Structure P
Amino acid sequence: MLENLLDTAFQFKRVSSTLASSLFHQKEVMAVIARNIPGMGPWAGEKSVFDALADETAYLHETAGNIREGLFSLIDARINAVSYEMNRAMRVIAVFSALVLIPTLIGQTLGTNILGAPFTLYLWEVTAWTIISLLVVGWIFYRPGWLR
């Protein structure tokens, strides 16, 4: 539905741009015709008609410009909404990556040959430190609202 809305808005934008440029040309032509009709003579009665046509064409050109600006605003609003949703998804991916990194690094360290290291760690200590570090990193991301 929303993709259809965006497609329709782009089509209307294209049509309104064509309409605005056409009306701009027509507005200029009507203004030239209305200016060049003499106030006296056989066309004297028609001057008011061409003046009204020139004013109406100017109004239509302004309306087409307003419609075009409204469509630009609609397209921008939709793109901003999609960008906001994408930003939320990227935050979740960043949190997930940071949380997965901790057990990965610990597992990698435990997989290396550390014979002769000056410390001894038991499995429960490694598990406890892993869980504590996961909770700390999770809290760091929860605090600014990334996990809400």
Structure Q
Amino acid sequence: MENNLPELRDIHLPAEGISIWPLAWGWWLIAAFIAVLFCGIWLYRLWQRKSKKLYALKLLSGLDGKSPSAAVKLSEILRRICIYKYPQASSLSGQEWIDFLNSHGRTKLEGGAACLLLEAPYVNPQTSVYNPADFEKLKVFCRSWIGENL
């Protein structure tokens, strides 16, 4: 057997370490895909919020103060939004309900409009008589509250 050890050459390492920069084109594609995915999710959530807000405002604008059940529908719209946005508020009633609405908005609901909101779901819409000015105050409050909370 011959000794081949003297014929072997030394291992030569590269002068610099292998760099991860610049990235290969595949990594750029993955980064672009992730960025587009995050932008798409953000835009979808924004669209959902805007569509819910527009739907609620459309329901609100369709209410006429002359209809006996309009105040009931205003109360229903506010309750539905609160159940969606603040589930813990679904069981509130009376002054606690008014305080909750006032604490989550810049405008305050008080006086006849607050009484109308509290009493409307429990009175007979055919026989109830309410002040149209209170209904308009309640409608303005609802529009403002929806704009701030949805």
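Since every read-out is calculated from the coordinates, none of them should be taken as a lab result. In this text, all values refer to a predicted model and were calculated from it rather than measured experimentally. Cβ atoms are built from the backbone, for glycine too; each structure is taken alone.
Source structure of the calculated read-out (log10 I(q)/I(0) by the Debye sum over Cα atoms at q = 0.08, 0.12, 0.16, 0.20 Å⁻¹, -0.42, -0.64, -0.90, -1.22) within P, Q: Q. Where does the value -20000 come from, among P, Q, when helix-only ellipticity at 222 nm (-39500 (n - 2.57) for each DSSP H run of 4 or more, over all residues; to 500) is the thing being computed? Checking each candidate, the match is Q. Which structure, out of P, Q, was FRET efficiency 1/(1 + (r/R0)^6) of positions 35 and 99 (r between Cβ atoms, R0 = 41 Å, to 0.05) derived from, given a value of 0.40? For FRET efficiency 1/(1 + (r/R0)^6) of positions 35 and 99 (r between Cβ atoms, R0 = 41 Å, to 0.05), the value 0.40 is produced by structure Q. With respect to distance in nm of label points 7 Å out along Cα→Cβ at positions 11 and 131, the largest value across structures P, Q is given by Q. Among candidates P, Q, the computation of distance in nm of label points 7 Å out along Cα→Cβ at positions 27 and 123 that gave 7.1 used structure Q. Given a computed value of 0.65 for FRET efficiency 1/(1 + (r/R0)^6) of positions 107 and 139 (r between Cβ atoms, R0 = 25 Å, to 0.05), which structure among P, Q does it belong to? Going label by label, the one that fits is P.
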